[in-house]
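What follows is a set of structures for review.
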Structure I
Amino acid sequence: MPDPTLQISPSILSADFANLERELARIADADWAHVDVMDNHFVPNLTLGQPVVEALVKVSPIPIDAHLMIEDPDRWAPGYAEAGARSVTFHIEAVRDPVATARAIRAAGARAAFALKPGTPFAPYEELLHEVDMVLVMTVEPGFGGQAFMADQMPKVAQVREAVRRRGGEIWVQVDGGVSADTIGQCVEAGADVFVAGSAVYGAEDVPARIGQLRDLARTHRCG
């Protein structure tokens with residue numbers, strides 16, 4: 001059986017936006033549907049917002065993991081939890097009051113997480129671990145799918161995992177960007193346990209088989 005602590009979260013950024021209900025059905029074997037919310041301000045891309053997330057929640061066979069690449073998440077993030085997203089991630093570079101924002105997300109019924117861009121160190125934010133349920137380490141520059149995996153982010157993943165071990169608690173470590181059959185092993189070995197994969201999943205001829213392959217590879221590297 002696959003290790004239940006290793007979770008696959010396909011990103012619909014690489015899906016067919018004209019048929020999102022169908023595209024969500026294709027990843028029903030995954031653990032999460034990763035939804036990238038971009039505002040064309042924090043990142044140079046524009047995707048979708050809260051009304052679309054609310055609609056996706058109604059048709060998704062798996063929980064929605066909303067990754068907010070937006071300005072002013074203090075104002076907007078709790079609304080995504082209220083809309084039904086089960087996990088809401090804000091960027092540490094954009095938030096003004098991460099503690100209040102994380103608590104508001106949790107109060108609205110979702111898991112709270114903060115994300116780190118590749119150039120953002122983790123150490124200054126370690127004290128926030130007790131306020132969140134997950135830390136997302138970006139393994140590409142946020143904004144566009146299909147980018148090359150940044151292996152130089154693996155020490156940061158390891159740093160987050162070590163801090164979680166040291167402090168205790170059930171905090172997940174997520175990686176997002178360039179995750180594929182070729183790179184997931186490095187992520188597991190560094191300490192990640194939630195894997196966002198976009199083009200690697202939706203670009204496959206057999207999407208359920210690709211999800212299964214990623215699970216098996218993650219388990220193999222965890223056991224190894």
Structure II
Amino acid sequence: MIAPSILSADFSRLGEEIEAVAGTGDTRADWVHVDVMDAHFVPNLTLGLPVVQSLLKHTDLPLDCHLMIEDPDRWAIGYAEAGAYNVTVHVEAARDPVKIAKDLRAAGAKAGLSIKPDTPLEDHLDTLKHYDTLLVMSVEPGFGGQSFIARVLDKVRTARRLVDTGHLNVVVEIDGGINADTIEQAAEAGVDCFVAGSAVYGAGDPGQAVAALREQAARAGAAH
């Protein structure tokens with residue numbers, strides 16, 4: 001699955017930018033990744049619930065909301081209630097991640113748990129049993145356009161093994177530095193869903209960029 005990140009889109013034309021990846025067939029994105037940052041948990045400020053509510057009115061693509069915020073215990077539920085398909089919180093910010101997962105699911109959303117590059121996966125395996133998505137950060141959260149941190153692929157391989165053996169039931173997602181040069185190694189490690197920002201929105205035709213990335217990932221995954 002390919003999830004273009006609107007962090008790399010033109011914020012003055014968000015509706016049109018999402019339409020650019022809402023085509024048919026291989027040019028249609030699977031999810032649209034929405035980075036919510038509060039300038040507290042990460043040193044950047046992007047957009048929040050009102051923008052997400054507006055986007056939900058303008059697209060039928062599933063919104064994948066990644067909350068890089070303090071106090072997700074308080075704020076995450078609003079995104080689920082608004083109609084976001086998947087709402088991801090950071091384990092480093094959550095006070096009670098199991099309760100958050102239950103609340104998100106009760107509100108009709110999938111629940112996602114994100115871990116930073118230096119956060120050990122093993123410490124949170126019991127918590128992940130309550131979640132639908134594991135988002136492995138392959139850059140430090142906060143800004144787009146950073147370089148891919150390859151060592152996080154060890155966490156992906158561990159998660160893939162646990163999913164394949166039935167110990168976890170999550171979509172393995174990766175976010176940060178995913179492009180034509182890095183997507184194949186991520187696919188080989190076992191990623192299911194690839195968040196891509198500038199690799200999609202920096203291309204002349206975002207829909208074709210989605211199709212090309214999907215083909216690369218599928219080829220690498222099949223070969224592996």
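We did not get these values from a lab; they are worked out from the coordinates using the rules stated. On a predicted model such as this, the values are computed, not experimentally measured, just so you know. Cβ atoms are built from the backbone, for glycine too; each structure is taken alone.
A value of 21.6 for mean count of other Cβ atoms within 10 Å over residues 66-73, calculated from one of I, II, originates in structure II. Which one of I, II has distance in nm of label points 7 Å out along Cα→Cβ at positions 18 and 210, as calculated from the coordinates, equal to 1.2? Going through each structure in turn, the value belongs to II.
Of the structures labelled I, II, one was used to calculate distance in nm of label points 7 Å out along Cα→Cβ at positions 26 and 154, giving 3.0. Name it. The read-out was computed on structure I.
Hey, semi-axes √(5λ) of the Cα gyration tensor in Å, for residues 10-105 alone derived from one of I, II reads 24, 15, 11; which structure? Computing semi-axes √(5λ) of the Cα gyration tensor in Å, for residues 10-105 alone on every structure in I, II gives 24, 15, 11 only for II.
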